[in-house]
Structure I
């Protein structure tokens, strides 16, 4: 399949040119598992997911929706444990890998190519669990678009359904080379440029120019979750290595954390 070089005005809401090129990159999809084979954050978030997602009993096979599933690295192990799975991703190439891996392991998975801001095709209260890992929410450009994605996630969860989310910390840039300068520059630009929000980053990533990522303050993401009707029940602060929870998180944890993994419940009523 030839690359999709559609013009900017035809890109879906919240999708930047860099993200579109990343999603449409066959090499990125095919090499995804090898590239991230030793990423310890994946081990940490899978441990937390396994702790909070409980297998159904008496034939009640619970549904997990993986939003921005990539190649299914977090969803397929849950299906092996006895969950039903819905894999959602912007990238058809990623979903192709998910299907291949599932077939090889004799697993059944439903796949949906969709933009996370446009999930009207997924019915209300369909999912027992949902997850949006590896800073996928931050790849959506625009505060209103990110809020729309969270609203959809809340809508498709059953009452008391559980949602697990990973995002990066805005203030952790204080510790990166050049990070303090980026914070200052981003603060100034966001005050004068309508298309730039505080926390918006553009960078070169895996051969893709101008990849986009929004990084959050703790208060910002907490507010966004509340607005979507998602009540935070547990927060894991991630340390510099991204291998384990942050030690002594009560000491300047909002500045020291590399990011957070939030566990939320959909509010009733």
Structure II
């Protein structure tokens, strides 16, 4: 097959996938605590071939460039701006740490904060009912829920101030181990690489009640990336078109 077709097709696929990443970033620009993804490309090298067209082994560095593909789409963990809401049920993390939730079947889910509620079992939880790993029980009739910067949770119960529990933050040793599982939750490939730290210590950050973390997506950057990817997509399409024209000329030659 004409090499131009292969190189162009590989490039088109890579640019299309990169466009999907940018489009997802833009679509979530208003999603609470959303972390944008970036794209890392890598070169594909075609091995040298012998007179019969068979690849020489082993693959040598003098192989010819055969296009570019996407190597990975890592998340960017920069802090998003904190937006004050004034609601006592909103919670954000100012820093690099995560709030740990107890997911289905005991799964350890990491969360950058959002809306809180008291679930059907009486525990402090995310808005979908997933409880905090700290399992903080909120008594019936409790009012004035307060979450301090160091994670201390208290409320007024029967007119008396009462401490309900403590929210610690979790710090992954390598953010590359984290994968998004949807709904603003992340999961670590190795739970042993998570360290629980009291908010305000070891640079893990603090808790901010009455605020939400905004997305770290910058629209101007994403629009610039979108335009660049569109131009790259068009260039790869022209490579395929040029290969088609060459094949048309070859097919039209008479012996």
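Here, each number is a calculation from the coordinates, and none is a lab measurement. Values in this document were obtained by computation on a predicted structure and should not be read as measured data. Cβ atoms are built from the backbone, for glycine too; each structure is taken alone.
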Subject >> Which entry (I, II) yields the derived value 11.9 for mean projected area of the Cα convex hull in nm², for residues 125-244 alone >> reply: II
Subject >> At a computed 16.4 (mean count of other Cβ atoms within 10 Å over residues 213-220), which of I, II >> reply: II
Subject >> relative contact order in percent (Cα under 8 Å, 6 or more apart) - highest-scoring structure of I, II >> reply: II
**OP:** Can you spot which of I, II the value 56, 49, 38 was calculated from, given it is Cα extents along the principal axes in Å?
**Re:** I
